[in-house]
Structure I
Amino acid sequence: MDQETKVFQLQLSADQMMARAREMTGIDIVDEAAVEPLNILVDSYNTDARLHKEGVAGIEKKLLRLLGNRLRMQQDFVRHPEIAEIQIKRLAFVYGLPRSGTTKIQKVLAASGDFNYLPFWQAHNPSLITGSKTESPQPRIDEADTFIRWFDDMSPDARLGHRFGTFEPEEESILMEHSLISSVYMAFGTLTSYMQWLATQNPKATFEYLRDMLKYLQWQSGDNKPWVLKSPLYHGLEPFIFEVFPDACLLLTHRNPNQTLPSFFRLLDTFHAPYSHRKPEYEMLRMGFVAALEEHLKVRKNQPDINILDIHYKEVTGPGAEIVSKIYKFCGMDLSSEAQENIRAWEAANPIHKLGAFNYDQADYQLTQELINQDFAAYIEFINTSFPDHH
């Protein structure tokens, strides 16, 4: 086996990582909730992911960062019990199949000035280093900069599909890695055994962790504006979201899977490259999306009055003012002239394909229109029925 395809194991065990995190932070807390998921993650990286040499270093650095942030957050919750009392209200969740316009919706809402949002640096390192709200965030910002430069060097094409920017609004998926119980891990490596374990866990726990992290971030900033978040991972999980965030606004984008699926698989190729020799398991991922969408349609059938605003991709690519007005009305918010001007300025500065086109081909992933139409028949019918003018 040559060096280019040689597979490496993580050098640290889960226990050693937890000990190292305590040593690095100087926080002598045993993070009991991390033990089981971390052990399963480490085992899955070693048995499933086929990490290359740079990938091993990248994953160990990531896991130590996550564990350190968890310890700092736990310490701050103990020191400041008022954090737990903070209310997260009117949360806006933007979700939909990957490549269906979720990023634009998230970013125009963030640009409005009316929402709290997660810049990449804060999702990457959400915890205060010293525990003081007056500390400079610069070390956390610098660490995010360093990571983005490394990631871009390891996979230059990734930024054409999803550009990480230190101060740009980012998915809470990056934040949710800290929970250690999230399907976001599949985006950066093939972790079959971890994903099998994750399927046995209650999704409510993941959203409760997200709620606590948002409380922590809101306490740090003192800003109580509603949050806008974005993730492709929530189809079928709506009941768990409303259990934890009862007044959430769900903003669901729709686009035919023939356009979204090959683009997403190409993006995953670029996301796996910094860590692993192994390609994503395309068929497993395709069937995972099918199952999630079927669960989503079941939720819609059982709860026809569920609080979801459906948005077609063509609405996303049209004038921002129209879809934003629709969103504000749905969320019970007033759209000011200042917010409208901020959104227009963002759109003018961020035309589609600003960094270049993201090229992909269905045939690269053993996909055909016939196969996708067959697998996603129920969802495609839902789109066509919901948006008869956008066939």
Structure II
Amino acid sequence: MASHRDEGDEWDRVKKQVTKAFPIPFIPFIPVNKPHPKEDLEHVLTHTRGLWEQLRGGRIFVTGATGFFGIWLLETFAHANEQLGLDAELVGLTRNPEAFLAKAPYLADHGSIRLHKGDVRDFEFPTGNFSHVIHAGTTSSAPVPPAEMLDTIIQGTRHTLDFAVATGAKRFLFVSSGAVYGKQPPEMTYIPETYQGAPDPMDPNSAYGEGKRVGELLCAIAHREHGLEATIARCFAFVGPHLPLDAHFAIGNCIRDAMRGEPIRLKDGTPFRSYLYAADLAIWLWTILFKGESCHPYNVGSDQEIMITQLADTVASTLEGSVQHSTLNFNSSPSRYVPSIDRAKTGLGLKVCIPLEESIFKTASWIRS
């Protein structure tokens, strides 16, 4: 499958129609409380259809239900549950059900989804048994003190693993991060799961990566001591509906500026990154949960690298605005954050389906609509 599109000409035609119908406005970027594109939900179901039998008549518990990952997991679950008649239930952990209701009322009121209020570090265990658990709760997009971030990740993972064991869950997915590798060596084009690098323990900014490393270790301990089938997804960078456009995600900031008709400004245009569209992300996460090998981490992301200056150009040209990017400085030793995805490709048959330009356009179109 070379592209998610059946024909490039057809996508170009739709792109021109949507851009004409929704000229670039000033976008305040308040939360958008509408479903994901139906074509994205169908895309996820098409590539995961044979996996869902594990959940027939079962229950799944998901932490981080209000986050970017959580919203995608909940909605793709709901779609699969309806289309396949699974008669399954999802319980989503959230600290603020009211905020979730405002963000995704179509999910909060869904018959197969129930919200469970609590903090990931000490939530009260919901009653009944669960067959699957996904731990996606984290603090990566919020500016919190390093000590609080570290505590949230480690204690949250420990508590969620304890819940999984107590409730009799068979499969567990830990949403980890490429941050566990520390700084990617400049000579390493793609970072593999076998790389033994690590964050700098003397840098408080390493709290996120170090927390995820400990979280992975806790998964390995739970697997050895309790037989929990703990799978690990080391996630990199993504784009798609519900991605925060006012946080520290370069592609979100570029899309925000372009849609406002403002110059895309970059502090440093030299880093190399890669971006996986959120519908592909959902496919990868569900596949790793259902089929992944225990304690055998999988990088999750795209291996199609792009320099941030090129990313800004791509966003500007894709959204067809009169936008120019300006870079304040260039780093002579550019950083890299690009995964090798050979393990996911060969072991699980996963791939990047939706190209970057289409990912950018689909994200902007969802916001404009």
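Read-outs throughout are calculated quantities, based only on the coordinates presented, and are distinct from any laboratory measurement. Computed from a prediction, not measured in an experiment: that's the story for all the values here. Cβ atoms are built from the backbone, for glycine too; each structure is taken alone.
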- line: For relative contact order in percent (Cα under 8 Å, 6 or more apart), structure among I, II ranking highest is I
Test item: distance in nm of label points 7 Å out along Cα→Cβ at positions 162 and 234 calculated as 2.9, pick one of I, II: II
statement: Working back from -12500 (helix-only ellipticity at 222 nm (-39500 (n - 2.57) for each DSSP H run of 4 or more, over all residues; to 500), computed), options I, II, answer is structure II
- prompt: Who wins on distance in nm of label points 7 Å out along Cα→Cβ at positions 226 and 282 among I, II, i.e. which is largest?
  reply: I
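Given a value of 24.5 for mean count of other Cβ atoms within 10 Å over residues 130-137, calculated from one of I, II, which structure does it belong to?
II
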